[in-house]
Structure 1
Amino acid sequence: MNTSVSNTVRLLGAGLRALLVLTLVTGVIYPLVVTGIAQGLFSDKANGSEVTADGKVVGSSLIGQAYNLPLAEGQETPAPDLMWFQGRPQNGLGTNSVNTQYHLILSGATNRSGDNPELIQWVEDAKAAVIKDNSVPGYTVKPSEVPADAVTSSGSGLDPDISPQYADIQVHRVAERNGLPVAEVQRLVDEHTQGRTLGFIGEPRVNVLELNIALKELVAGG
């Protein structure tokens, strides 16, 4: 009996020591090392890829934002504020209906097949709106010029980037709304167009938040 008790105590002691060592290594030392490396080598990414303007954080370069007008009385869907460059449609976004204490946006895809009538209608409506909103005196957007990212949402609904083609067809409208030369606004787009990652991954893209910050600075300076 004594031998059995002593063996049990010994095993419990060994288990407790293993628990303490593993807790220290995996719960304290490892996270501190990883955090230190991340902060030392990739501090911007580790902190959420924050974007600042006027000395304050205004968003993340990884998360898209909406540039809409305030809701009018009786209006359910806000209209886009056409003085700004617009991002991709956000049809995949939902709202928090469980814990209504917080006004949360839930990201996700539309979960519609390519031949779904509702999705087809969304795309047709979005295309018509893009053509209407971005056609200004002296410049008309052709249906063939509207790229796919202008009328479809991303898998998350929070894509921060648009294609250079979508940015280009917005240039004349943004220039007119802000009283700027078209060439100046086009220059902003060109300066904020990023190529493929490592030269071959992904597609060229324009970060909408960073582009609109530069636009705001241009308007303020003008």
Structure 2
Amino acid sequence: MTLPELVDRIERMSARQSVVVIGIVGAPGVGKTTLAEQLKASLNRDESDPEQQRFAHIPLDGFHLSDQELTRLGLLERKGAPGTFDAYGYAALLKRLREPRDSAVYAPGFERTIEQPMAGVIPVYPSVRTVITEGNYLLLDRPGWREVRAQCTEVWYCEQDEERRLERLTQRHILFGKSHAAAAEWVERVDESNARLIEATKSRADLVVRVE
């Protein structure tokens, strides 16, 4: 489906329901964040005031556990795997955003330059009635992640040419401080293990989206 077709799909859902949560899932490096930002920009095209916009983007990455906690848990070298996120906290935020609000709700984000989550950096104003959220494990049939899926109106699975995805993923690691060798090793040891787990959830998606 094209971007305008996806935008139209969300707008039609938003017209029928009081609150909509669209989940975007896919392997690391597939372009989930890019798609979510494109959708948000297109959907908010007629409203420049952030406090009046009806569409917001909330990434799963803000729910990464800190390196301090991952070290305590012995999971630092598996950062990005399902157990390295606060899935229940993520589900609780999505649930809160589905309820009526009189004030802004602040969601966490993720700062790639330091590879750490940051609290309270994404304001979601009361005007928001549709949330676009993206991450790796929205379709995973495990405790915590089931609760996340339950908050989503639809979940879309993104796929892309594998060679391009791996190249983009490696370059992203290099951009944020890893050597080429370290980036390639991390992709092979961590990211691709996660990618195989995510791919196994594809059949649970409401829609499969091919991204460029």
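Looking across 1, 2, the calculation of FRET efficiency 1/(1 + (r/R0)^6) of positions 150 and 198 (r between Cβ atoms, R0 = 30 Å, to 0.05) that yields 0.95 traces back to 2.
Computing Kirkwood radius over Cα pairs in Å, for residues 86-125 alone across structures 1, 2 gives 11.8 for structure 1. When Rg and Dmax of the Cα atoms in Å, for residues 94-165 alone is computed across structures 1, 2, the figure 15.4, 50 traces back to 1. In this comparison of 1, 2, the computed figure 14.0 for mean count of other Cβ atoms within 10 Å over residues 14-21 is attributed to 2.
With helix-only ellipticity at 222 nm (-39500 (n - 2.57) for each DSSP H run of 4 or more, over all residues; to 500) coming out at -11000, pick the structure among 1, 2 it was computed from. Going through each structure in turn, the value belongs to 2. In this comparison of 1, 2, the computed figure -0.79 for log10 I(q)/I(0) by the Debye sum over Cα atoms at q = 0.12 Å⁻¹ is attributed to 1. For which of the structures 1, 2 does the calculation of mean count of other Cβ atoms within 10 Å over residues 30-37 return 20.5? It was calculated from structure 2. When mean count of other Cβ atoms within 10 Å over residues 22-29 is computed for each of 1, 2, the one that comes out at 10.4 is 1. Using mean count of other Cβ atoms within 10 Å over residues 174-181, single out the structure from 1, 2 with the greatest value. When mean count of other Cβ atoms within 10 Å over residues 174-181 is calculated for 1, 2, structure 1 comes out on top.
Look at relative contact order in percent (Cα under 8 Å, 6 or more apart) for each of 1, 2: the largest one is in 2.
Where a number appears in this text, it was derived from the coordinates with a stated rule and is not lab data. It should be emphasised that the depicted structure is a prediction, and the values quoted were computed from it without experimental measurement. Cβ atoms are built from the backbone, for glycine too; each structure is taken alone.
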